[in-house]
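Enquirer: Listed below are the structures to be examined.
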Structure 1
Amino acid sequence: MKNTTKQRLVGKDFVNIGIYSVLIFVVAMAVSMLFVPFIAVMYPFIAAVCAFFTAPIFMLMTYKVAKRGTVMLCMIIFSLFYVVMGYVYMLPFGIVTGLLCEAVLWKRGAYRNFWYNVAGFSVFSILGYVVCSVLPIYIFGTEYYLEMQSGINPAAAVYIQYALSPLWMAVAVITTFVMAFIGCLIGQRMLRKHFMKAGLISKE
């Protein structure tokens, strides 16, 4: 059996990773926007919902490309969207997150293994959806964060309230992990039932 994880990324791989990365970002942002009116009570669970809906896309990407560096590049692209919006600190954070994901998926054949994908996507989701949303508060402090978000984000005080609560952060992490697992499970079934059966993704 040919081991695709030992191959280098080529042109079509970069295209695929780029497309799936954009899809992950767009879906995550769309889901987040739906919860804006309910941010005061739903904030700890938004990351979990994002993980649930983006997991199948993540699984499709990893199974389609199945080469080391896929998640790293995806996270860099993901972070660049935030850089464009002015959150420059997200690039080094994204690189670190990508490296951690690649460490989880480094074993031979991990990109085609369900459990390794669950682990990798859990790291991706917890850091990319949960931690990144409160990272500015931890980096700059509450007062500077409020000043920075003044007139831009009326829910800034809500973010601080949850970010400084170990209980609610634990709830966010646990629910995100659970929904990431369920999303990956659905993604795997979709892969087998539709994409592999149709020959769009090889079974090897």
Structure 2
Amino acid sequence: MLVAPSLLSADFGHLAQEMEWFNQSRADLLHLDVMDGVFVPNISFGFPVLKHVARLCQKPLDVHLMIVEPQKFIPQVAELGAHYMNIHYEAVTHHHRVLQQIREAGLHPAITLCPSTPVHLLQDIIGEVELVLLMSVNPGFGGQKFIPNTLRKVEQLRRLIQESGSQALIEIDGGVNLETGRQLASVGADVLVAGSFVFGTEHPSARIDALKSLT
């Protein structure tokens, strides 16, 4: 299992120290939730903070844009040296075009579905993405309770990926802990995003190790 701790739950007053232990951990990615207060009812952080984090972080960046018109920021995400640029299906009209633009910028295109957005809408673009993020809470805030229907959506997405020949990874964000992580692993999830379960705990690296051991 790949693990992507979410910076949203980090202590921003001690960001350098947070990145120091993170770099030494077995985490695979750093998940960055960018919120604009329009697409979601909250504001997180913007590119000045992201640039600082990118300098400190020694692992690939998974940039999750919970914003309107994410295509406007492709150059800025590419400048960060990010690995994934993740856009919301609900925030874009011309999905194929934007995903191609992301790839042309040297980024790995990814797409996110909100809890109420059905998986079948991806059938015409599943070959264009390298990662699909299923939100297992309603986006905008950390620390929410896991939505059980996500398990059914993971099964549907796994079938779509297999039938299409896509190599896309399945990522889950929201309410991830050992219990829900075990359930998600059993239905085919590849990447677990964990915020409050990791950051702010006494032994965050041990929490990451525990998630990585799930099969």
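Enquirer: Have a look at 1, 2 and say which one yields 2.8 for distance in nm of label points 7 Å out along Cα→Cβ at positions 29 and 157, as calculated.
Expert: That value comes from structure 1.
Enquirer: Right, here's the next one. Of structures 1, 2, which gives -23000 when helix-only ellipticity at 222 nm (-39500 (n - 2.57) for each DSSP H run of 4 or more, over all residues; to 500) is computed from the coordinates?
Expert: That value comes from structure 1.
Enquirer: Which structure, out of 1, 2, was distance in nm of label points 7 Å out along Cα→Cβ at positions 109 and 133 derived from, given a value of 3.7?
Expert: Structure of origin is 1.
Enquirer: Computing relative contact order in percent (Cα under 8 Å, 6 or more apart) for each of 1, 2, which one ends up highest?
Expert: Greatest value across 1, 2: structure 1.
Bear in mind these aren't lab numbers, they're just calculated from the coordinates by the rules spelled out. This one's a predicted model, so the numbers in the text were calculated from it and none came from an experiment. Cβ atoms are built from the backbone, for glycine too; each structure is taken alone.
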